Structure formats: structure tokens, C-alpha cells
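Visitor: Before anything else, here is the set of structures, which you'll find just below.
Just so it is clear, none of the values below were taken in a lab; they were calculated from the coordinates. Keep in mind that what you see is a predicted model, and the values were worked out from it rather than measured. Cβ atoms are built from the backbone, for glycine too; each structure is taken alone.
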Structure I
Amino acid sequence: MLIIFGGLPGAGKTTIARELARQLGAVYLRVDSIEQAIRDSGLSQALDDAGYRVGYAVAEDNLRLGQTVIADSVNPLQVTRDSWRGVADRVQVSAIEIEVKCSDSEQHRRRVETRVSDIGGLRVPTWQEVVAREYEPWERPHLLIDAANHSVEENVKRIREALRGR
């Protein structure tokens, strides 16, 4: 199965995705890590969609091995969401899309303004960059998780219940 996360920076998706990956023993792919590794390599100034393309390829390889894969990225555009779904379709596995939001804008802002990157060299976005970011509405049914009013444990439990129904 491919579990596709998306949501604005600071919403809580990485914390939830990591805990879900730990509990499931799933392969965890984080586009932020991939993109920073590309920057560190010195091969590319403009990343465009390189990090996502690497993520799609690594996800496909692991799905072909029978692994559950969790893809963690902002996933802001319908085209990126369609591409993740395309990976699952090519490998003929099921996919679930999960959007993580923080419905409390003050809490979201605090998270963004106080967070420290756990990826060496990665500059986290400012609050202004987060709110100005292009982020298209989701057009397909998906699981919506609100990280403002529920703990990581509660959100992971809700996701696991949704997975059991598949």
C-alpha cells in the first residue's frame, strides 16, 4: 500500500507520518530529505520537481518489493497528488491520500515560527512563506486529519482505523 501524506509546512504531517511508519514498519520517504540531499550534492540549483521524481521512483521500487510506503511531502498541487497515485497504479497496489491540516491558525503559526529543522542545512519556511505558498484544494476524496485538536496518537489511531477498512 502507498500512504500519501500532504499538507502545509508546520501542520503536523511529518510527526504523524513518522509515527505511523514506525508502527507499521513501513518505508518512510520524506521529500524534504530528498531535496536537501540534492542541494547538498551541488548538482542542482533549481530543484523544480526533482525531489518528488526521486520520491516516486524510490516508492515504486519499494512497493514492487511488497513494502508499505509512506510518502511525506507538502504535496501542494493536483499534479503531484496524481503522480503519487500513478505510482500506486503502475505497481497495482492500493493508495490512500491523507491531508493534514492545523485548523487553529495561531497554533499553526506558532509551530512554524518555533520549529527547528531536523535535516541538516534545510531552511524551514517562514510563516509568510507558508501562507503565501501555492496549495491547490484536493479534488478527490481523502482522509482529512486535523492536527490542532488531536494528539499524534489519536491521529495515528484514526489513520490505522481507516487503513483497516481498506
Structure II
Amino acid sequence: MRLLLLIALMVSGTLLTAKKLKMVDYVDIPRYMGDWYVIAVIPNFIEKNAVNSIESYSLNEDGTIAVRYTYRKGSPQGKAKLMRPKGKIYNTKTNSEWRMRVFWPVWAKFMIIDLAEDYRYTVIGVPNRKMLWIMSRTPQMTEADYSAVIKKLKKQDYNIDKIKKIPQIW
């Protein structure tokens, strides 16, 4: 039981961290909905060897977020994978802090820590900085945007050496 509790705490990001993540000031939820190509991640066991990853969000009538995460394993022709975590907006003042349930019963903190003014890219992190998703509305992100994001992540105390690009080969 103690091990289960420890795992739940680690996944939810509630363990103490050196510095609190700074989230974006406000997210326009209808504008944020839709497809996001996963450009880079701090890989977790699910995303190891992922190719053509897309995270899709849609707002349910009850205010929860329907999530559809698709990718191919190993190559563009690899086995198609699909996950359907459930999301909910936790901080409704800013809409930049969500809870995501990937595995029942744990709701993990997901924080929108960067978002382009025109919503062309976004970055989602977790408090303990062990997971990260850099996403774009298109399968490719400009080098200027990617470099700017990495620079901001350094300031947020992310270990950028752990960030791995996800191949987007369409």
C-alpha cells in the first residue's frame, strides 16, 4: 500500500520540488482545443520510441476534456497506439493547470508552462519536472521557436539534456 501511495504521489507531481513551475497567465480553452503534434518530450515508458505522436483535446459538455493521444511505435509504419486519458481544468481562473487521469484512480497535475500568443505551440510540464511535452499545431516547429522554448525551460530548471524529439514523419 505504501508503494502504491508513493507511486501515486510521484505521478501526480505532489512531491516537493526546488522551485515552483511558472504557468502561463491565461489559456483560452476553446482556442486550445484541437490537435497538437508532439515535437519533443522527456520520455516516459509509454512514449519510448514513439513516432508521429498527436495529442487531441476536445471540450465535453460537462467541462471535462476528452483527450486522444495517438502515436506509432518505432516507425511511421509501426503499430498504432491510442490512449484516452481524461482531463479536467483545475484552475478555472487561468485555465493553465489541469488534472489528467491516465491511470485510474490517479489525477496527475499537468501545467501549461508556455504558450505562443497565436497558439502555434505549447509546453506542458509537471511539478517534479520528470515529464514534459513540447507541442505544435503543425508536424514541424521552427528552429527559432524550439530554441526559444528550450531557453525558457532552462530558466524553469528543466534538465534539457533529457528532452528528446519525437519524429514527425508523415
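Visitor: Given that relative contact order in percent (Cα under 8 Å, 6 or more apart), derived from a single structure, equals 34, which label among I, II identifies that structure? Please report the intermediate quantities before stating the final value.
Guide: Working: I: 34; II: 28.
Label of the source structure: I.
Visitor: When distance in nm of label points 7 Å out along Cα→Cβ at positions 24 and 80 is calculated, the result is 1.9; to which of the structures I, II does this value belong?
Guide: On the way: I: 1.9; II: 2.9.
Only structure I yields this read-out.
Visitor: Here's another thing I want to ask about it. Supply the structure label, taken from I, II, corresponding to helix-only ellipticity at 222 nm (-39500 (n - 2.57) for each DSSP H run of 4 or more, over all residues; to 500) with the calculated value -4500. Intermediate values should be presented prior to the final figure.
Guide: Values: I: -15000; II: -4500.
So the calculation was done on II.
Visitor: Now for a different question. Which one of I, II has distance in nm of label points 7 Å out along Cα→Cβ at positions 136 and 152, as calculated from the coordinates, equal to 3.2? Before the final figure, lay out each step's value.
Guide: Numbers: I: 3.2; II: 1.5.
Clearly, the read-out refers to I.
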